[in-house]
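Each in structure tokens, the structures are laid out below.
Computed from the coordinates by the stated procedures, all read-outs in this text should not be read as laboratory data. Remember, it's a predicted structure, so these values are computed and weren't measured experimentally. Cβ atoms are built from the backbone, for glycine too; each structure is taken alone.
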Structure P
Amino acid sequence: MDMIGLYPTWFEPGVGSGWIVGFIATIHVLFSHTSVGAAIFFAWLANHAHRHHKPELLEFIRRYGLFLLVFSYVLGSITGPGIWYSTTVASPRGISALIHSFVWMWATEWVFFVIEVVGVYMLVYLVGKVDVKTHTRIALIFGLTSYTTMLVIVGILSFMMWPGKAAWTETGGVLNAFYGPNTFAQLGMRTAFMFTMTAVVGGIVAGQFKDLALKRSIAGKLSWLGIVSTLAGAAMLQWYLATLPESADVLLQNRLPDYFPSALMAVVAGMLAYFVLTLVQPRALVSSVAGVMTVVMLVFGLWPEEVARESIRKPWVAGQYVYSNQVIGRDVPGMGVKSEIPTIEAHGFIKTLVFVPEALRNIDDGNRVEAGRLLALNTCSNCHSLSNTGIRPLRNYFPGSHTEADVAEYLQAALSGGNTLYMPQIPFNDEEARALASFILTLQPATAVNTAQAATVVKE
């Protein structure tokens, strides 16, 4: 019998593995996008400063660059590997799918990242120590290499939503996987908002300047950068939404909270108001206020956007062939990949798993709940918390008085045929559905379970 080589599941009982990945990734987006936006902004500002003989602007570049060395490059270099570690244990097959498709793309990104890191040191420490032409070239190379890293990563992120071209499934090929309408729409949206982040974070540095004339000059540039990029980002978001697959659009309309669009627009409006204020009143550009706005952008802007992006690609985690629970759900002839659903249908989920205690291979009355917990860990915990807290607690989906038979019937009806748009196809056999139902009932308050059992006794 063919076995499914799923790795043991990483289960974090507090908030869930998905939210841990999300926390790290969202913070990293702030660091990485700010650094890329600042790199391009520095390239323009250095050229402007040299052309118009404004050495005071080079001092701003130096200070902002020093700030970024800690804010983006040190902290970003911590959260970057943090994403790799957390996603590797939370979604090993998802990461494997990306590596097999984009190993040379990632290698390219790392080469440019090394150049970027060297570039920021050179840009900061060579201010006033090299001639104008050389310093301008350093700034330009720094900006271009930094943006190249975003270009590569966005193509990979777009593949996680869906492959660039439909032909990829049949023929494979990195370019078919990489380039698609969603790639450029997401690149445009992220490009715009990275300049918004650059403008907000730059206010932390600019707010420390005592020279009012210099502060007014820098505040004007940061404010206009923020205003234009925020408006462009809002427009690019509409383009991005128009490139989503139909399944993602349905999830966006039905699975996200009703307040999500208005909350996102409120953040955009708040950012615009802040930039307009600092434009007309440079004295309002204070480091502490800019720091607060950075946190606001992170918590109320980046976090909801990243959560939404992760949610609307469900039930897939990569390329629309790796389910969020790591099962291969579709054939991909171009990559030599075959669906594992037929194997599960033929033999059951538990019997096809490698890392299963022998005592749970066969389900009986004595191990039913524990077998159900094993199934929940392998099929549900990537998207649902098995405790009272965390991401989408599983107990919340079965409120009230339900019998084991009720829950088992629902699980098979909803999941076995793959007809639930936002859930993986999980063809439980009768014993597995009953076992998972037994475990789910243990998550409910004792009163609800007792009421359900009492109702069953009365019927009998």
Structure Q
Amino acid sequence: MQTSTFKTVKAAILDTADLVDEDIKNIAESIQGKGIDIADLYFQIHRQETWVMEDGKIKEGAFSLDKGVGVRAVSGDKTGFAYSDDLSIAAIKKAAQATQSIARLGQSSSANISEISQISSRYPSIDPLISISEQKKIDLIKTINELARNEDSRVQQVNISLSSSQDMILIAAADMPLVADIRPLVRLNVSVILEENNRREQGYAGGGARSSLDYFMDNTIATDLAKEAIRLAGIQLKAKPAPAGSMPVVLGSGWPGILLHEAVGHGLEGDFNRKGVSTFSGRIGDQVASKLCTIVDDGTLVNRRGSLAIDDEGIPGQYNVLIKDGILKGYMQDRMNSKLMGVPTTGNGRRESYAHIPMPRMTNTYMLAGPHDHDEIIASVKKGIYAPNFSGGQVDITSGKFVFSANEAYMIEDGKISFPLKGAMLIGDGPDVLGKISMVGNNLELDAGVGTCGKEGQSVPVGVGQPTLKIDEITVGGTA
């Protein structure tokens, strides 16, 4: 896989810019010197196309192309970084010289950037932008729009967006082989507004993968998303104000894993723990969660949104156990933080683009399945809340405190799901919640492929997941 991918990327990036391997080798050698721990060049070509329909009309058909190189030199915990959208040898040398401001004293050092071949395939090396014709893209959007409007007479508005992108990247590190990757990504979003008795509510559903646009053509995924958006809006039309107070909460499988991602995952990233600002800092080997909890970050899943053949520093994507049976086992690392902490890299060095520096970031983060049935978990709650869907939230990394909004929630009464709720907010902190998980379902699911993670101004695609979970007690904010 890597040989074919490497040749394709090399032709697209180096050959079109009249660059040769020797040019890259010489630049890498010029950066690597005394006091420099990491020196690398990150080349990228990003192409993206988006189609948007509003109120039955195609409002936007946009295409963008961006390419450039980021040049980095790391000395201890200091990073020199420069980037350029000009791939001429002169511009790259200028960027390389700018990075050396962190360590002026240097000496020559050999750069091994021969091709590497042992990289596992995680997704097809394709161009999703041309995977189906322009007319088929428009027809798909029109079909979704018509289905949504015919599905429910209460539908007042339908908005649809279909996007596809491809990233070609090539990484030249002074102390590693030259590696390349081709990353496809597709996503479909559907939102609807329903009106009934002068009340309006919105429902949203989305999905995607590292695949071609055939992902939405060869099955019922696209129409299922439209029906799901309508279902969620319809539930909100019937919802009653959520109660407030401390009570048991059952989280549904799949997308609710976003709570773990935010409240726990970020706290397990290497940079926060090296600096000692995470609530999990210095706690390797400690019991930080219920014994029922095993949480992993997995960049190896086939075609998943957060998966990586290689991360943005050239390290192969990996399966990393973060918490096992409640015991903290390790953190997610990029190259710089792993060197400073004296631990192996984990394939979690990620960046938004060539214009950004890499940092420890999640890929696909999820909790493994447990021994309980979903119905058994619901039946164990006399009075509480069932939350199978979230719309977003906030977390403080230092304290682990979070606030999450459930855009689909129900009251549980005497072990049965009763009426839907509106305005339910979950308030707590990550370590406390992990310790109060008393039941874990056997129904692990991953999200539909819509996750985007933000950190220090950078956004990257991610995946989340979990089975049904019971939290014995958590604070619920509501208006009832």
Structure R
Amino acid sequence: MSSERSEIGERSDRSAPKIGGLWRDIRDALKGTAHDYTQGPIGRAILLLAVPMVIEMMMESVFAVVDIFFVGRLGAAAVATVGLTESLMIVLYTIAFGLSIGATATVARRIGEKDADGAASAAVQVLALGALLSGVIGIVGAIFAPELLALMGADVDVIAVGTPFARISLAGSSTAFLIFLVNAVFRGAGDPAVAMRVLILGNGLNIVLDPLLIFGWGPFPELGLAGAAIATTIGRGTGFLYALWLLSRGTGHLSVRREHLRLEPTTMLAIGKLSGWGTLQVALSSMSWIGLVRVTSMFGATALAGYTISIRVLLFALMPAFGIGAAAATMVGQSLGAGLPDRAEQSVWTAARINVVVLSLTGALFLVFAPTIIGWFTKDAAVAAVGVYGLRAMSLGFPLYAFGMVLEQAFNGAGDTRTPSWINFGVFWILQIPLAWILATRTEFAERGVFLAVPIAYSSLAIISLVLFRRGAWKAKLV
């Protein structure tokens, strides 16, 4: 029966008439036009999902970029503090990302099965679990903020300047955690335009409040670095409350009603089990950045500030790629839920081709305009030199970054979170961190060796993912 449905799905995809043009599809994507992603042309489905997802992912990164833009006026110690604090928050983000993988896969599978109540119940369980975990982690992090900064290699000046920022950021980190989870639910349901609007609101507030609270413009107090943390927390918190309101009203594919507001241990356990490997997978990847920060911190605040700026720019540039990968994950989950594995696979190849083109062009721009881009964030010539080198070195691997991101998200969308976990372990911990340390401490590259290890690791990830994806075991994964 599954094979027959796959053949029907493929025939409908080939024979479906072209609906409107590119700009019409983009307009529909931004409006959040209702669409059945298990039917019709795959290219249009990817576009409808990817456009708002790309904007959403870019909005997520804008929080960090805006903070660095304004904080950069406060000096290298302030920038270094932001970089170290973000590295500490990786622990919280790791759990959020892991849960979001389980949330997206489960909700997408239920939507593909036409089980709207099951999707709504899964959303409630994920948010309840996320609120508990993020609350505990945020409290512990806020209490031990100075000790954690010291553990990350911060010197006395950075600890003195950065402790208030770190305390506020860690205490308010639940807002980042929960907004990411609720948006993962929207993405899995096929409502990415809703998630996009949530982050546009949060970012708008952060952009307005950042200079007001950092520099004390108008009637606002001059809070310096701490003002950046307060602005971000307010922006994210407001966005999350807006998302809850939207859930209660109902979106295109998902509506949480009163009867869904109950804890279901069985559902929570299933999502937790799926998310356990997802959390490990993200931990292996994101915690490796902590290792890179630790190696870079050996070369002082200037090297660390240059690293922080270049990584922020890099991650911002990768957001469109993450968005397209997330679109592939939703397509895979919903297609498998509908019994259309061949459509799921074709969606991945389509998304991968788009991603390679987009990120290759981005990499080319970075190679040419790196000095200008880094110059937006710092006027310190030494810091800028590190940042420019880092941005150019890491952008060399962009085409393979793009390919690997889509493949890993495809595994996750199918509910196969174990395979990417093993890939990440080998690529980031067996290869990237030791290589970065060797290049930085045993060669003349010094801190530049850290940047060179990144494209080598991500290119290896793409090649390994391709080999395992072609085997097709992910198609049989149950969620």
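Identify which of structures P, Q, R gives the largest calculated value of distance in nm of label points 7 Å out along Cα→Cβ at positions 169 and 441.
Once distance in nm of label points 7 Å out along Cα→Cβ at positions 169 and 441 is worked out for each structure, P has the highest.
One of P, Q, R was used to calculate Rg/Rh (Cα atoms, Kirkwood Rh), giving 1.05; which?
Only one of P, Q, R returns 1.05 for Rg/Rh (Cα atoms, Kirkwood Rh), namely P.
With relative contact order in percent (Cα under 8 Å, 6 or more apart) coming out at 16, pick the structure among P, Q, R it was computed from.
Q
Figure out for me which of the structures P, Q, R the number -6000 belongs to, where helix-only ellipticity at 222 nm (-39500 (n - 2.57) for each DSSP H run of 4 or more, over all residues; to 500) was derived from the coordinates.
Q
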